[in-house]
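Below, each structure is written out as structure tokens.
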Structure I
């Protein structure tokens, strides 16, 4: 007679352990949400998780939902790309010209300390509202890319640079042997920090200025019309989207880190 096989948590592989842990955490907070909704007893104000998930399922069955999510995603992605190009080039210039670095220091400090809503309202005076969410996402991310790139440019050992000059290595050889391996972890680390920041800034801009096709517009009018179940559903959609983007960037980060370690070990 076969004895029943017992499954121990310790016998699970690391991926299953992590999946089980995060599933339990999600279930815990869903339980807290459900309990709070039951205690309040006013679904109009605080809907239950089940009502929100049903509404989200209904929304995701429409083409409008996916079109809106795609447009908002494109805006945020464009902002990240622009911030990477601008932040990288600005850091290279500031690294080469010390005076420019001193000039840009207060500008970067102002961007980091000023509330994002102030930039959104100022931008609304000068720019088309459809362009503002991507521009705001880029502006909020730019200091992170700039700081990480500048740190990476200062990272190489001066003795290594002096040796490269002594051996008269060309720009391409120095780029492959020194600068790319040095800058890579700094740039990828910035990417991991920038994704969530860009999404929050971009959606905040959409809520304030309501572009024609945007998640923020639907959230704003859900609140105005007291459709709180729909408002919570859009919020959950954004949270899920943020987690997916963050997971993608973490996978890229892990791949680049492993590649960097392999190259370092090979050298």
Structure II
């Protein structure tokens, strides 16, 4: 017996790698400023099936707990206390069918409000992709059920808008050592300075008691608001003993915004050290 079922919409939070590889978005940060209020992004379908693509916007930023575990915080209706451009951006086309092995150029424009305070403003770009696939299922009585399952993949990228007098900087407010089973983390708490997000690298170098470099780890981070960043190491790569961690944070915006106007960095290349014991 064949039963027609209503469409089942499944929002997938743990997406298989093959789905992520089929719809490609670039760049992952769209940059605009006072002189350039229009930009483009590209959505590309690398699969052999058509996808329905939708473009929407939401405001959000990464936050962390005290151990450096990151999550995204979204604000549905951001007030004036947030540097949001949610209500000032448009995308076109906003919805379309992307055929196999094809790409689509998306235009994104901003009309910033007058008398905007200096700084960098942002919004998240949500690119949803849906492929409809008919799939045969079996119920408890081994009866065939015909269902159409829609897998919706939301990919989040960022749009920035920067005024001419934007500045940024960074300060290390705390560093700690945290051991967990076969790993340990060096957790660095960062305070953003200035009126704009800080994009940079957190490098942790581990030295033994004799001053020999044992291991390094580099984490690229985006500090929209104060945040904790963790650099992880395998304990098996270290002997028991005393060690010193040197933490260095350096501005590195070109990795994210290669064509953006240089920002004034008011404090950069900050360092801090931490002594710890592996027993």
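Things worth noting here:
- Origin of the derived value 20 (relative contact order in percent (Cα under 8 Å, 6 or more apart); candidates I, II): II
- Structures I, II were shown, and helix-only ellipticity at 222 nm (-39500 (n - 2.57) for each DSSP H run of 4 or more, over all residues; to 500) at -27500 was computed from I.
- With FRET efficiency 1/(1 + (r/R0)^6) of positions 112 and 176 (r between Cβ atoms, R0 = 30 Å, to 0.05) derived as 0.35, matching label from I, II: I
Each value in this text was obtained by applying a stated rule to the coordinates, not by laboratory testing. These numbers were taken from a predicted model, which means no experiment stands behind them. Cβ atoms are built from the backbone, for glycine too; each structure is taken alone.
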